[in-house]
Structure P
């Protein structure tokens with residue numbers, strides 16, 4: 001297994017888990033029936049990569065362990081940071097695995113900024129591109145000196161096209177260009 005030296009430690013950890021998943025899925029899984037081996041061979045490259053990502057997430061963040069760490073009543077990037085630190089994975093990975101497994105009733109948005117507007121690049125659970133394009137989140141105020149930082153906004157009006165809903169929004173701001181928004 002080769003891992004790019006320029007990756008940060010959490011990225012290297014995920015890549016290693018992903019590559020171990022390839023070994024498990026492609027070489028080490030005993031197949032008692034030839035039809036199972038044939039079925040594995042019919043997956044596309046994208047499907048195999050996605051399956052290896054899922055396996056890597058489970059290797060790094062086992063669901064039973066997560067249930068012990070995550071309070072289902074209180075979504076928070078404080079918890080996400082603790083989980084990410086312990087499991088040596090990225091904050092984005094920890095947050096999305098928590099939400100995908102239904103441990104929080106929350107939405108996660110990957111955001112960037114352009115000309116003073118928030119651009120939502122993707123979400124967990126996933127939304128269609130048209131829905132992502134319609135999301136309007138108010139910009140948090142941060143200074144370059146405080147990055148990365150967390151900003152909590154309470155009772156915020158978030159627009160989804162013609163609809164307006166009120167949420168608590170917690171931001172994890174990585175840089176002036178990149179942030180995660182946790183809505184609950």
Structure Q
């Protein structure tokens with residue numbers, strides 16, 4: 001249900017990316033209470049999406065490392081309408097082949113780089129929540145949120161303090177070596 005541009009309701013959209021088959025309890029905790037969740041690709045295992053659906057409805061895209069029959073069912077890009085705001089989702093921003101501003105998108109959510117960041121460009125908010133999966137180099141483990149009121153969108157990025165425990169192809173509630 002879209003409440004329109006004059007809604008006084010603020011929606012919370014959880015942002016997660018690059019889990020690579022590893023869903024940490026800290027990431028799930030950070031996404032609890034969200035109205036929607038966006039996974040910006042490199043999911044790694046269908047169990048990750050199943051667990052996120054237990055928290056909130058999920059909009060997801062396929063990343064360059066998502067393979068197998070479960071992954072081929074995922075789109076390369078997706079769109080989520082939240083109130084009056086339109087959010088475009090893509091894994092790798094380098095593959096963006098549309099002018100988001102001209103297309104009427106308020107937000108572009110991407111992953112791939114494992115680096116949490118946000119910026120405004122030509123009236124469009126670009127957000128990358130970073131990676132919530134296995135640590136890569138010295139990059140933080142992170143997730144994000146969008147606070148959406150009408151077409152006004154405020155990004156929030158959170159670095160997670162992690163235990164190394166998670167659910168996914170690395171073993172249910174197992175410890176991932178190297179974290």
One of P, Q was used to calculate distance in nm of label points 7 Å out along Cα→Cβ at positions 44 and 140, giving 3.6; which? P
Determine which structure produced the value -0.93, -1.12, -1.29 for log10 I(q)/I(0) by the Debye sum over Cα atoms at q = 0.18, 0.21, 0.25 Å⁻¹, for residues 52-147 alone, calculated from the coordinates; the candidates are P, Q. P
Supply the structure label, taken from P, Q, corresponding to helix-only ellipticity at 222 nm (-39500 (n - 2.57) for each DSSP H run of 4 or more, over all residues; to 500) with the calculated value -2500. Q
Structure from which 33, 19, 17 was derived, semi-axes √(5λ) of the Cα gyration tensor in Å, options P, Q: P
Which of the displayed structures (P, Q) returns the greatest value of relative contact order in percent (Cα under 8 Å, 6 or more apart) on calculation? Q
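Each value in this text was obtained by applying a stated rule to the coordinates, not by laboratory testing. Please read these numbers as outputs of a predicted model, since none were measured by experiment. Cβ atoms are built from the backbone, for glycine too; each structure is taken alone.
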